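See the structures that follow.
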Structure P
């Protein structure tokens, strides 16, 4: 057999088994990201009963029907592990019922294309919330090549995925080395307040830097293009962040318990809002990149939130920053730690590119499998 067109509903079936006997607990609860993977849930699970939660068994799919305010993507994932997850009853869980016609990995490649995201958004309906329902999912028309052709392209996809996962594992090992080095320093040498090594840099935009120099500061510890409406806004009062300087936002409330902080690692000066605090370090004793490495850790986020004060807004001021204590070894040791971290950062960037390449190849794999299926028919 060659290409045959089906309604997807002919090939899949709903899975509505619930966690009624509480066999699975809070550790098994998963959410789904727009990257189409299962993630640890971000929901507040305090007092939530897990009995209504759906089971997602190995090889099952789960997706969120709501597609509005979702980055023009549909959140869907395939459980490729040997574990059973549980997900909110607002999700839809399904599996392949005609495995002699459709491979689950092949279907996930089909879902993992931007074309499917666009299809799901275009075919979502609703007023307050647009949804892509189970009926909409079943109504998809899909052309399938023979199973052996599907398997060929699934094998290509899985080989690339295995290589990326292996690279990612090595990446995590490198991060562990870096973190262990830092923790070893904290145990072996005294921690000193950084106030004597940093000073505020409160220089306004008197030199007239342009609008494209304006940056926001993200909780991911990086400068980003500003999201503010800059129409008619004067830049005269904006603060300059020279290369090698750190800027942070004192307000820590409503920021998911994270500090908005960034290091200017470019060769150009940036502009940030006057509500931001800009600091420079005494590079002869404390490298700004070494300080940034410490301030980027989750431990510092927790420290900053705990030491934030206020009523309407909780803030972590420059005085609070001055009191932060870290181990400050000689510059040679600081440099050695930074070199390890730079290798980690470079490899992390490569890993992100690998993941993007795998996602970008999904449309090519589907197209290639269909073309090969047609050639099989002609033969």
Structure Q
């Protein structure tokens, strides 16, 4: 009897999923979970291929397994859960916030904010990578780009966290008719219409575009509100988890951390390797939309929910040498943490910028630390893997 079992809600597996991923790649690269009725792919080549097939493997029912299975009614504007051509049109609008000029201006602001968080901690003996930095920086960064006032950011962040929280061992509860909610931005968008500024909301209110029907128009308010909910949720929760892994992994690899202190030009590649080694978003889901799909001679039927195990693909020894080792000198950056193809993560550059700047500023002040795992607390969510706290003792 085969005892191989995997599901993303199993708390014990989630503590260290990599041995299970290894078995899946070796024994059942096309895996079916009959308890929860979903299929899974674990090898790099298969996950990469699936991500590049937006027609056969659709995002229109969501990219979270529980959402796909709930078959929700998606409101217009949830661009991460749309297929071309609508996805292409909406993605182009949102990409206006990711221009090189905006990023240059943003980096200085991010660095200033990091300094403001870290400077008061200098001289102390402890520092928490999540509480003191990771919980705040992603929301502040999104706020800078989009134009969300500082006073409103805590409630937006709390909403983003709450949406992705599930009870340990249980799937995320999903309301079929009300999954995305942009109501929290209603008053602010109304105020921005009367008080334009230099931010994404003002740009999106003003821009004209040609929609999928060929009509030239402005975004409707309901579309804009959903855009903002998607951007805030995606940017806050996943990037925030990166900081906990930063503290843990570099704390466990002090020799490589010292190399970064001595040569900060390696920090960019270190962030890339961190994203491969411990991806905050360990998997995404797809829906077999129009026909059966086949991998390794195994048919996945039309209508199935399919889990693409990004974290497993990132540790596939057929693609990465010594895949289970953390190596800041690794040459390949072809990990799948941000996806591939049509739905490649629009915020990838933003996450990389936040990670790089934050690590530069941390190492300037705290070149040595030991993580206090006894007092670290995991974030219990099936969609994002990381920590609510990651305290470090400053050496």
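What to note about this one:
- Source structure of the calculated read-out (mean projected area of the Cα convex hull in nm², 19.7) within P, Q: Q.
- Comparison across structures P, Q (criterion: mean count of other Cβ atoms within 10 Å over residues 212-219) gives the highest value for P.
- Kirkwood radius over Cα pairs in Å, for residues 36-147 alone from the coordinates reads 17.8; which among P, Q: Q
- Each of the structures P, Q was assessed by relative contact order in percent (Cα under 8 Å, 6 or more apart); the largest value belongs to Q.
Any read-out appearing in this document is the output of simple, stated calculations on the displayed coordinates, not a laboratory observation. Small disclaimer: the values here were computed from a predicted structure and weren't measured. Cβ atoms are built from the backbone, for glycine too; each structure is taken alone.
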